[in-house]
Every structure is written in structure tokens, then in C-alpha cells.
Structure P
């Protein structure tokens, strides 16, 4: 086992690689060779990548794909996607094309409130503290004027501060709960900066107050941080058509398909085993757009899955209804994203993605992302209730299996016809290569 290393981040790239190779890879030259292959030839571009993280020794490439024919609110989009799962892009392209001729996706932002909390301990009178917060709300907000000026000029800023008493759940525990509108910015740094200023001024205002005894002025600030749970930053997308307009799908009638499809959605709404996988399918599409546009997919994932549990049980994020012969599916999710700030102004591929989407506002990007999630959801469940998920998935996975087994270009060209009506798995690919 190698000794603990001090000052690793201060080592040059070459010395970092040498240390890793010596201690973990038996001085393998292959390690450095692979790392060098994925460095950018453009030194300026590599410099940008180096600045995005610490201890950068190379780049990890993922495919950058697009899905055309996305009709969202009567506007046609070509969606940028970053994902390593080939079936995701194929499914989205089929789904967008399917709904393009049936009116496309309708989407709207329902609300855009983001929140953050100052967490603290307090042993004084709760009613007096709540009254103090109400009386001093404007002073607390004004204490952030220097950093909120530009956001306020765009129509955003801090909209509300209230005291939340959680002392029954945890002894002496309270929150200052703040609501924010960050316009087109995701706003994490903005929110956290505001919270830290307010926590400091809250403590000072309380200490200077003549309405509290000295013993009641003592508060212990635990932390000040935004929340990735954003149940009031909501977007909703839907598609619908008459059942007969679905047409026959994979050998079953439109009516049979619609009923089977709805049953699959109903199962996801009552069974957690299915709900998690159902929602993961939705996130396949959402994450691919989030990554391509430089948004924090980890924060969005956390908020969305918490939202799926907000009624006390983890449930499907989407719903399917059949009313008066109208087949409809709808997705409603919390989505805290941005189109300015962060790496949107730095990363060339992120800037390209936003340009491809015609530099959308955060509202428009919310509509796009939610619609992509719904499209992915439709495609996945459509496969499940008809031909099965593996047929399409393994067809897309075939090329990976061939490359893994060192297939030649000629063998790859022959494989499509060979596997048209055959099962695809590691053994069947090996058998094919042995024959060809």
C-alpha cells in the first residue's frame, strides 16, 4: 500500500502521472499513453479544461449527439445530447418524430422559486424571534444589495424571508428560509453568497437589539446553503392525440396499445420497483441535455427524485390518461437550471449547445428539457409494452460488442443483416465472428 502523499495537487501533471503509475499501475507506460491521446491538441482549449477541476491529468470524452424533429410549443428544435448510451439517442429521435405529426410537445413553466436556508440553533422565545424576523426582513434583504443589484435590475433577487421552527424535530433547531428568483442563472453561487451575508447580519442585528435579553441573543449558525429541493420551480410538458391517431404500433391496434401503455404507467405509480426504473428512463433524456448545456445534472437528479417522494411514497413522475378517446401523457418536474453563468460562458461545447438551441432563456430551456424527458419516457414504455426493451437496446449495443471483440470493418458491415432476426449477446457475436 502506498504511503499517504502530501501536496499532490501542487505536483506537475507529469509528476502526478508518474506517482500514480508507480504506486497503482506497476509503472505501466500504457497509462500515460492513453491519457495523452485524450488531451486536446489546442493548448488554449486544454487550459480551459484544466481550469474546470483540480488534479486534471487528461479528459474523459463522451459522445456528443443530436436529436432532430423536436416540436415544442410549435417550434422545431434540434436537441444536443451528451450520453454514452446509444439507445437513448435512437429512442428520442423516434419519439420526437412520432409526436411531430401529432402536434408535438406542449410545455409551460408553472413557477420559478428557488430556496436556501440559514440553519441555526436558538434557545430563546420562538414567537419573539419570529416577530423580530418580520420586522427586520427588509434590513436583512438590504444587507445583500451590493451583490443582488444586477439580479434585481433583471427582475430577480430575494423575494421572501421567514422563520421555520424545527425545534420539535431537533432540539433548538431553526431556519431562516429564503426564496429567490435567479432569472436565467442557475444561481447557486448567488444564493449561497446572499445566505452567508444574511447569516452574519442576522446575528449582528439580534445582538444589537434592545428587545431581547442577553441570554436570548445567543444563536449558533450551523451553515448557510441553497437547497436542491425545488418543489416551487416547476415545469410541465405533455403530448396528446386521439387514440386512433396513434395508429397500429408493432403489430397491436392503437386501442390495445393505449390501454397497455396506461397500465404500465399505473403500475409505476403504485409500485416502487417499477417507479424507480420508470423515472430513470425519464432522466436518461433529461441528463443528456443537462450535461450538453453545462447544467448541474447531480443537483437536478437529487431534486427530481425527492419530488417523486414528496407525497410520502416514491412514485412515477409522469402520468397517462385516456379521457373521451384522448390519449395523453404528462410530465411535471422541478427543474433548477440556468443559461448564463457557470461554465455556460466558458466551455466551447456548452456554448455551441446553447447556440444550437438559439440561446434560450431559462424558461425555454426548462420547457425543452422537460419535453425531452417525456419523449424518452414515451419511447421506453412504448418498447416495453410492444417488442420489449432488449430488442432495440441490444441492436444499438451490437456495435459495442463487435468492437470489444476486435471485429473488422467488413465484419461490422455484415453484422446488421446477420443479426436482423437473431438474438444479440456476447456469445452470439462471438459465433458470428467465428463464421465470418
Structure Q
């Protein structure tokens, strides 16, 4: 079989538990492959997370620690997995949001960054900004609306939303619809003799929580928030959040149809994930910059040739292995038959893990001065700027993270063990040695 096409469907703020009956097309793809229940981003914030995904490195290694950081250096741009795909003979495309560089400004035309984003390893780039950013900046979407005579209507609706959930246009004229349609057109029109890699990167369900058409989700049927007062406002916002997830799902369905019509579906690997989740009112938080499961945890599945799938009558294949976005770097390169560069990385090939290779004994994530370690049962969050251990949760008995055991008597040994493992991880990230010193120094024993 020829090398597969690879499609990475990337979303923004998409929680693990949003993958379900409201997203039947995504769920069908997940059920045809393997779904990872314990997947994590490497930073619960857009820029750092997305750069970690494409470089296979932690923020403390690649240097993008916030949304307004400087871009990574050229040597790292040359070592993204997209560059290695190009060298292996793939045509690479990015349609939608990238957030590898930041465009928080006024009257900026993000399409002028097209050549700079190509520098990350893309042959084709089509840039769309978040709703809100496109209220005062330009991108492919605003240029399209301007040509249609609809830009002023869009920006007026964005600035003056009497109904905060009502979008002024039909689905195809929304930003995610625009992204989805261009993904479909890419598949319909692709005539290259190379296999392709497509990063189809939606901006939803990132706020604002507006969307085309009437809501199809009943607020009363939405789950109550965890660790916060239950009210109709929270449930209503959650309902519209799910409407945005469903909108994305519709275009995923159209993408699959286009692949089947072109005869490409059977030789295409799908990867679906999100740059991070969203607390969505849990713990009283409407943000992602936290290490709760809802924000640092992400949906992740692989589907297609070479990916183990569940038995037809036993449901989808579920992996409970601890994995992170860093693992996509070696996984994608293996799928493509490409070789990574010499830079040291901690990610592991997910397909090898599914076929019995050793996995991770812990997952890690970072943001600012905070760092998280997640083991089989435990999660610890440490921040030296806030006084040390902030959270300690036993996820086996407290999966909703409502009982913080940090500083509680009787958990000193667990805390010490996790802190030692966290220290070992940080040392391995930053300290290296030559073989000669390794053979000498690491034989030293203190009596």
C-alpha cells in the first residue's frame, strides 16, 4: 500500500467530553480507530501548546511560553515534523488557525504572514484568525467577506451582540464553515503525485460562543458544572458551546465524503485533537489556563490504515495509556516513513505503544512557572511562585478533582515521590552529558 495521506484535525478549546452524540462524524472516525482516554496537551494555552505539538518539545525547551511570545528560532522551524514530511516527499498544507506567531494588534493583515508560516514546513498556507481577532485584523476570511460585501455586517454583529449566541450568517459563511469548506476543496482539487499532510485547523469552539442557526442543544440537558453553583446561565453557555462543536463535526463529515468520492479515504490516516480543553464553568472558571482535566486534558484519536481498531461488536478501541501531544511528532513521522532530526525529544510513537512497546509512566504539562505531573492515579501541580505544591489529586477516587490533598497529613510520601519524579523530569529536559562523563560520574556512589 502506498504511504498514507495524513489529516490532522485540530480544534481550539474542545473538551474530551465534547466528543460524543453531538459529534457523530468525529465519533464514527474515532470508533474506526483508537481513542486515547488519557491524552494531555503540553501547555493549556494556544500558542505554547501548538508549538509543542509541531516541535515535539516542551515550552521550556522551545521558548514559547505564552500567546505573545517571540516565534521559535529558525533551527527549530527546520525541525518541525512538517519539514521532515516535506523531506520525505509529502505535500504539506495548513488551512485555518496556526498561532505559531501572535497577531494581537490593530489593523494587521495576517495573510502577509503566509510566507513566514510556510517557513514552518508548509507548501500551502491559508490563514484564518479567531473570531474577535478578525474584528480588527484581516485574514483570508475577512478578505472573503469584504469581497462579498458582508464584512461590515460581520464586524458590527461581532461588536454589538444583543444576542451573544446569534451569528449573522449561515453556516458556510461562518469562520469555521469557511475553514471546513476550504478543507473539502483542498481534497476535491488535490492533483499532486505526492501523498499529502493536511492540518485542518478550526477556530471553534473557542469563544465567543456564537454560531449560525438556532441552538439544537437543550440547556436543561447540559451537565451541571463541577465545583461551582449550578445555574441556567452556565448551562445555556454550555449548550451553545456544544452547538459550535456540532458545527465543526458537520464539516468533518463533508471532508470524509469528499475523500470517499475521490477514492482517498481508505488510504488516509485521521488524527483528531484540540490544542487544549476548557473549564467551561467548572470550578467557577471560564478559561483554560489551569491543570484540571477539563483544560489540560484533550480529546485524541487516530483512525485509518495502520491504526488498531476495535472489534465491530465490542465497540471502539480505547487506550488508557498516558500520552501527550509530543507523541504525535514521532507517530506522524512513522506513519509517513520519515526520519526525525537528531534533537532529543521525549515523545513516543503511539502506534508502537498500541502494539506493546513501553509507554510513559507519567504525563507532564507546563505553563508559566507551573508544572504538572500525572501518573496512573495521581496528579500534582507545583508552582514555586505560588508557594510550592498547589494541587494533589487522587484521580482513582476523585476523578472530578474536588478534594485537594496538597498539605494534608498522611499524603507526605505520595507528594515526595511525585516531586522526586518531577525533579528527575526537569533534569532530563535541561541537563546532558558526554559518554565519558556519564561512565565516570554516574558510577559514583555516596556511602
Structure R
């Protein structure tokens, strides 16, 4: 096979033909797989095709709902898009647990976002620092047209500072700017302003007589927002009297508190555990971010950077028991938007926002944080009591049965049989083998082997 030139210029059918004939033994079957996931409405499909480049088809993900979230006194049913079994169930169970204990209390601590112009300049740093107040005024004035609409909505540029990084890299400086983007995630807004900052910086240095000929030369390295937004922060917490924690389970309130608080301490001290601990938080958060058309990669990167802000990677959640009150909380940066991007284009994204009551960006931050906290509470509770696999594998049973192409009748029988047993691929395969052929010499079916 040879590299292809001009692939992006081919029609959709042309792209599919090339892919199917070059990479698949059965091109017709490959075409059928791709076309079977097209939307029945050609106009909707065309819209989906134009979201990204080189689109061949749609990739389906389960869209579920986690109900019974009481957040700041308001009840929500929250959309979640995720493929991992047990996540929605665990989050829903946690939401129901806290529903009768006051629900989730959330507060947006700050909403600033950050962008930087990275540049190389070899000159007198004191002279540049002295010039900065004047330059800042010119930067804000020079971007007035770009920020006009955002300023009308209450946002805009909230600050610009010079950062001297020359001890790390020769001649390296930053224009470090903070922005308020209101209900927009704001990436395009921030980047457009940063590029204009760079143009103004270059122009001012080149024309100001206070700088020498050598100092008039500046190299712009890049102009880009930062997905690390520690000042775009939300806090979510739950609390209840300690006597309400056991909830009829096979352990006392004191035993639960000891086990739960120890688990959080370990996740705070041990990066190997903290990584998986925080991944559980992001199971909930990413699912909401996807459902609402936001950038889950940016949210993930930011959360993990924030978890390591003191130099060691730690748990994003904290726990405290004081004066008979159990308190569990999460501080997390979430740069989310409710306008722009896919929010007005993707039908399911619009559905999600309407399901949530069309929240603004701050409300969406709070909703999303609540799911992350709920998911983490459910996961840690399972880990320190029944163990994580009991609930997870029960939810995973259906996936295993589907891999063995189990019939509906076999699925129902398997659910009953495994209600009090350990679930694994091997045990499910052995059960189906006996069910399909009582002969003790029967061979255990392999995944993909249909029932007769």
C-alpha cells in the first residue's frame, strides 16, 4: 500500500472506498458497518459530517441519565455519556443516598481563564517591566473591538502581567492575561486577543525610542490559552451527621468513617492510588462534559494538573469529621461553556442543556462537580466495604453475555444464576456451556459463539 495524497479532497464515498479496499478483506462489509451508523435524516448527517475533517460515520456512545441530584435545593436529572459499565449506576446510587441528607452544596469560587503570549526578548528586563503599565493600557485599547461583545455581557480582559522566565530559558518572557468569558468556554475569544497582543507588543517595541535597536527585536514563540485554569474553580460538598452514614449496612458508623477517611488519606499521600482515585472522579465529570458538548480533554488535563499543584499528585477530594458531622468535598477547576461550539449544533447536546434547565456556565460547573463528587463517594464507599468488583462485575455481566451472543432467555437465566456468585469471563462461559449443552464433555463456548 502506498501513501495517499489529497485524501481530504475526496468525497465521503471516495474516502470510504479507499479505506474499505485498502484495509479490509471484505470491503462491502466494511462499507455496511460505516453506513449503518449514519443518521436517517441526511440533513442531520451532513451537520455531523461537518463537525470534524475526514468524517466517515458516527461513533455511538451510550447516553444515560443519573436522576435524583439535589443541588443547592434544586432537583436535577443529569445526562451522562460514557461507555464504562457501573458508572451511571454508582453515581445514581450516591445521588439517592445524599438526596435525603441535604443533597449537594456547591459554590463557584472563581471563573477566570488564562492565556499567554510566549516571547523571546534580549534586553534590559527592568526597562521592560517599567514599560509594562503603559503597554497594558495599549493592549486593552488595541483589543477593544474584539472584546466589545464580551464586555457587554460582563466579561472581557481582567488583567495582563509580564512574567520573567529568563532564569529558566534565555530571553523567555510571557504576557500572562486573565479573561472572563461568561457562558462561553472562550478558547477562540482568548486566542484572538492573544494574537492581537503579540502584534501590539511587536509594534510598540519596534517604534518606541526608549528601546535600543537590539531591544526592538522580539520573537513571538506562540499565542495560546492555557487549559490550566486554577482560578476557574468550583467547590462541591456533602455532609450529614455521622449516625446517618451506615444506612443499615453491615458496618457501624464508626467503622465506615475509619475506613473511608483512611482511604482518602491514602489517596492524598500515594500518587499511584491518587491517579485511580481521581480517574473515578473524572468518570462522572467527563460523562457530563461530553453530554453537554464541552472539551473533556481540556477538563481532564486541567484537573490532573490541579491535583499536582503542590508538587505531588494528590486526591482531588477531601474528608473531615468534626463535632459529629461527616463532610466530604471536592475543589476542582472546570472551564465549561453553555454557548458556542457544539452547544447550538449537536441535537443531543441541545437536549442535554434543556434537560438541565438550560444552565449558565457557572451552574453547569456546579452540576458537573456534583456528579464527580457523587461518583467518588460511591467508588470509595464500595472499595472500603463490599469491594469494587461486586457491583462493577454485575453491571459488566451483560457485556460479557453479549460477547457470547447470549439470547434474551440466556441473559435472564444468567442474571438469576450470578446474583450471588463471582462473575468472570470464564465463569460466564462455563455457565453458558452447561446451559446450552448439559453434556459434561461440552466445550466452553468462546466469545462470539451464539446460543443454539
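Since every read-out is calculated from the coordinates, none of them should be taken as a lab result. Please read these numbers as outputs of a predicted model, since none were measured by experiment. Cβ atoms are built from the backbone, for glycine too; each structure is taken alone.
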Suppose you compute distance in nm of label points 7 Å out along Cα→Cβ at positions 122 and 154 for every structure in P, Q, R: which one lands on 1.7? Q
Of structures P, Q, R, which gives 27.2, 96 when Rg and Dmax of the Cα atoms in Å is computed from the coordinates? R
Compare distance in nm of label points 7 Å out along Cα→Cβ at positions 18 and 258 across structures P, Q, R and report the one with the greatest value. P
